[in-house]
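Below, each structure is written out as structure tokens.
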Structure 1
Amino acid sequence: MAKIRTILWDVGGVLLTNGWDHCERADLFREFQIDRDDFESRHEEVNDAWEKGEITVDEYLDQTLFYEPRSFTREEFIARMQDMSQWLPHTAIGLVRRLAVDDDLKLAMLSNESRELMEYRIHKFGLDQDFSAYLVSAYVGLRKPDPRIFQLALDVTQSTPEETIFVDDRRENAAAASALGIHGVHYEGPQRLEEELKRLGLKLSDRQL
């Protein structure tokens, strides 16, 4: 087995709660008394463009929410969107920071997320201290499970598939990485992930950064 030199990490569902998934949206629908079906149908039309960085959060909200007058402001709604982000109760951040002490190991982010929410999440939770590269869909114009985003990650990190691990909470994304020869790992909690990392030959420090 090739020595592992790079680990690619999803964020929502692995490190943090999801940024703007159906559960987070449902909470705000109730809070702001928004028609769920209407919003979701509009969301489906524009979400791909938003997560690929083709439109801004203001353009996204113009098409999904503020196409008519509301009893709340855009700023109030965006602030609550940001508030939905929290550390995942079973976060893998401890493993990330135990691995980060290995200077021979590259840790990179590989996540589907809008620019505005991801930049908030990176700085709010100090993730700018944990990764050497940030392959976010809004930055690169590609979304998982498109194989091109995994190939881009290999190019950016100068890694071969055999020496690369990708960790994601969605099986289909892990499977898409595996199809390219990357070690795709479906995230099922930090203990299971630690066992899988050790199986793949990694030694984890007891010291965190």
Structure 2
Amino acid sequence: MKYYPAFLNLKDRAAVVVGGGRVAERKARTLIRAGAVVKVISPVITAGLKKLADAGKISLIERNYRRGDLGEAFLVVAATSSVRTNTEAARHARHLVNVVDTPSEGNFIAPSIISRGALTVAISTEGASPAISKAIRKEIEKLYGPEFAKYLKFVKEARGKAAKKIADPEKREIFLKSLASKEALEAVRKKGLSAVFKNISASLEKLTSDYRHSRA
């Protein structure tokens, strides 16, 4: 294994994106969603980056990258069209740095990502073929559609209720495992969320009712 897989907590962490093109914009948007404090450095930027800056979601330095621009940035993404600039930024970075076109210049790579609410799936070929990562991502996207974001939210609530209402540890464990069973995931895809939510709620109510009757 060439790279150590990890999910980073970037909440309120300083992140710098060097570059102002479409790739830089995509990277900036991902960092914003992760809660990072994002700064973009580029003399030319996309309309999307301009809108993010106008909305106060990123800060901008509209000029070429200079030594010292990174400061104490926790994470740096070098995403310019200049190999020289990307390499220079990578060598100046003090912590985590990702170089888009030449991953070997940095110390981490950014995987292809599928995001469905609380579900995040990261796919990597360790830099061997970003195209294959993208192809696999598209396959997985078909398996886990947007409905899984809502299902995970429901499951989180159901787990909380189960912890309070199902006193028997063995029955509680069986119930929780059923939420992640192959049958449950297939039902989300084929039967729809309403039917799945109804069945799970009924199962939880029955287990709760059985416990109440056993205590009576």
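Just so it is clear, none of the values below were taken in a lab; they were calculated from the coordinates. If you're wondering where the values come from, they're calculated on a predicted model, not measured in any experiment. Cβ atoms are built from the backbone, for glycine too; each structure is taken alone.
The figures follow:
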item: Distance in nm of label points 7 Å out along Cα→Cβ at positions 56 and 144 from the coordinates reads 2.9; which among 1, 2; result: 1
item: At a computed 15.1 (mean count of other Cβ atoms within 10 Å over residues 8-15), which of 1, 2; result: 2
item: Structure from which 17.9, 59 was derived, Rg and Dmax of the Cα atoms in Å, options 1, 2; result: 1
item: Entry that produces 13 once relative contact order in percent (Cα under 8 Å, 6 or more apart) is calculated, selected from 1, 2; result: 2
item: Structure with the greatest value (metric mean count of other Cβ atoms within 10 Å over residues 112-119, set 1, 2); result: 1
item: FRET efficiency 1/(1 + (r/R0)^6) of positions 104 and 168 (r between Cβ atoms, R0 = 30 Å, to 0.05) derived as 0.80 - corresponding label from 1, 2; result: 1
item: Winner on distance in nm of label points 7 Å out along Cα→Cβ at positions 16 and 40 once structures 1, 2 are ranked, highest first; result: 1
item: Structure from which 19.8 was derived, mean count of other Cβ atoms within 10 Å over residues 136-143, options 1, 2; result: 1
item: helix-only ellipticity at 222 nm (-39500 (n - 2.57) for each DSSP H run of 4 or more, over all residues; to 500) from the coordinates reads -13000; which among 1, 2; result: 1
